[in-house]
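What follows is a set of structures to go through.
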Structure 1
Amino acid sequence: MLTLGAYTKKFESEFAKFVNAPHAVAVNSGTSALEIALRALGLKSAGEVILPTNTFGATAAAVVFAGGTPIITDVSRDGLTIDSDIVRRALTPNTKGVIAVHIGGLICPDIEGIRELCDKKGLFLVEDAAHAHGSMIGNKKAGTLGSAGAFSFYPTKIITSGEGGMITTNNEEVAEFSRIMRDQGKESFSSNRIVRLGYNWRMPEICAATGLVQLRHLSDFIQKRNAIAKAYDMTLEKLGIERVVTPPNQLNNYYKYTYLLPKNINRDEFKANCRKRGVIYGGEVYWPPLHMQPAFKSYLQHGARFETADDLCQRMVNPPIFSQMTSQEVNTVIDVTQEQLSKLMG
């Protein structure tokens, strides 16, 4: 069995158990997970879905491919994502749902407020949890805070299956729809009876086996990343540098560690100087944001403003952080960062 076999079933079962979700459905990418979840929740033509500009293109593209219209909004300073006030201002009679994006492993800080608003208005809430494997708010894990969660196991993520994604939900109908859609719309794997128009969104067994092994190390990975983040916190506090702060009620998996350069520092110059000293800052989460991306200009609302995103997205930086970092590597990042920030800050 090279697809939808024992490893896929085991990976789904273990992932559902880890996040404490009744259902988990493995697919071939995080992008597929988003689109399938949106379709399963009833998104149709003319339906609007509210989402933040500070996200990867797949978040908005999945809405379009599922037949809906993305409503791209500005973000809050807390978590670099949407909050309930932003969602409330973006509501229209055509709004069908919201995608809350957990940026860099930090769960959307106002996820409870957004969920309450969605429940009140009869809207679905999808978590784009591509960054948030194992992240928690209170005693709840990412992927269990809305109508459905969508995870990615792309090679850069905190755990990987090479390629792959996962849908989590407490809704049995959403889970069953997702299983059908991922396998060409067949009523079951062993049947050739097509009951929906689906796609080949299956996760190969070799990917599921890889993901299963990675999942066993996830808690350890998160612990190690938090230790690195704590060292970065101490350094930036001493320098008076603004950073994304994890609230005390959250466990951040620190897929990305994000802080903000002072406005007088050129980001490209700073990163280039660090690279010369052996420290490579990675890509930001995100730059450019959706409202600056050519493919999404036609979806921008007339008069829409993105003042917060314009400020934060062009100043954010992400120092190296990965589970296998040595103490020496962490200290090198700290030393070079201190040196270059001090030099550029004058």
Structure 2
Amino acid sequence: MRFAVQTIQRAFWLALVAAFAFAAPLQSQTPPNWPLRSVKVIVPIGPGSATDLTARLFAERLSERWGQPLVVENRPGADGILAVSSFVAARDDHTLIFSFGGPVTINPVTHEKLPYDPERDLVPIAAASDSWLTISATQSLNVHNIADLVRLARANPGRLNWAGTPGLPQFVFAGFLKGLGLDVVEVKYRDFTPALQDLSEGRIEIMASSLQNTLPLARSGKVNLLAMTNRARSPLMPAVPTAREAGYPDLAAEGFQGFFGWRDMPNDLRDRIAADVRAVAADPAIAERLAPLGQGVRASTPAEFAAMVTEQRAKMVGIAKSIGLTPVQ
């Protein structure tokens, strides 16, 4: 009897010690005065891109609020997989990732297997900006809106061509064409830079890309901007309607970008960071600096950001099914 009691007591104390041992690291990871040191912000695209410059702008302002440096680290390549894998492997409570939606909404349907779990390993903290995405046509095509483009494509099956920036623009426009039963030939580029030159010279007739890419061509009169896929018009080109306004809601897509945290990130820390992101975004100077990049401010709560991700992921799943996409193995 005494042996049984001693065994139960020993098991109780061992369980209690184990519980404290497990809890202590979690408590030490999220002190009330976080961050205790510099914070790394991983960006899944190269320096000088709109995403990179937006991340650096927010990092600069958050650094001022937190009293610690925020170091932006660019990890481009492999559809964002390299960046996310680096982030997940870091297992560090002073590392965040600033990303567009692709790694968590498109990669799960374009890759059969990923070295990370998009839903568990990337915790939405806050959206920060929206990248305006455009559908444009070379001037020689002589179309000025989406309805014109649809009519022309229907009348000339297989005779028009298009290109899309890899990721959301390419994916959404492919789904749009499939949904309307339009036969338009896609031209794919290993490096997308020549595609812009081809568009300006009429070798590519239609393009789905960011406003940052197509705005210079539109201002020079070489292309016509037909629609923005976003929920709102861009102040840079206020006369260009959104896809919904044009009557084509299936072409609507949000180019959101924002901060993600690590798996099991404490809710209170997530909420604190999100509140600081919203405070930074509320400064009118932020919108002024983002606009030339083809970006608009879009700050959010964690719940709002998670809803954006969920909605876009569902849309990507639907498009993948409609176009018969075979995931990369």
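Values quoted throughout were computed directly from the atomic coordinates according to the rules given, and no laboratory measurement underlies them. Note that this is a predicted model, so its numbers are computed, not measured. Cβ atoms are built from the backbone, for glycine too; each structure is taken alone.
Looking across 1, 2, the calculation of mean count of other Cβ atoms within 10 Å over residues 110-117 that yields 19.2 traces back to 1. Taking distance in nm of label points 7 Å out along Cα→Cβ at positions 70 and 254 as the criterion, the top-ranked structure out of 1, 2 is 1, with the highest value. Tell me which of 1, 2 gives 41, 26, 17 when you compute Cα extents along the principal axes in Å, for residues 46-125 alone. The correct label is 2.
For which of 1, 2 does mean count of other Cβ atoms within 10 Å over residues 118-125, calculated from the coordinates, equal 16.2? Corresponding structure: 1. One of 1, 2 was used to calculate Cα extents along the principal axes in Å, for residues 150-277 alone, giving 56, 33, 32; which? Value 56, 33, 32 for Cα extents along the principal axes in Å, for residues 150-277 alone corresponds to 2 out of 1, 2. Here the criterion is relative contact order in percent (Cα under 8 Å, 6 or more apart), and among 1, 2 the highest value is seen for 2.
State the single structure among 1, 2 that was used to calculate mean count of other Cβ atoms within 10 Å over residues 262-269, giving 11.6. Working through the options, I get structure 1. Here mean count of other Cβ atoms within 10 Å over residues 270-277 was derived from just one of the structures 1, 2, and that gives 15.5; the source is 1.
Can you say which of 1, 2 returns 20.2 when mean projected area of the Cα convex hull in nm² is computed? Going label by label, the one that fits is 2. Can you say which of 1, 2 returns -12000 when helix-only ellipticity at 222 nm (-39500 (n - 2.57) for each DSSP H run of 4 or more, over all residues; to 500) is computed? Matching structure: 1.
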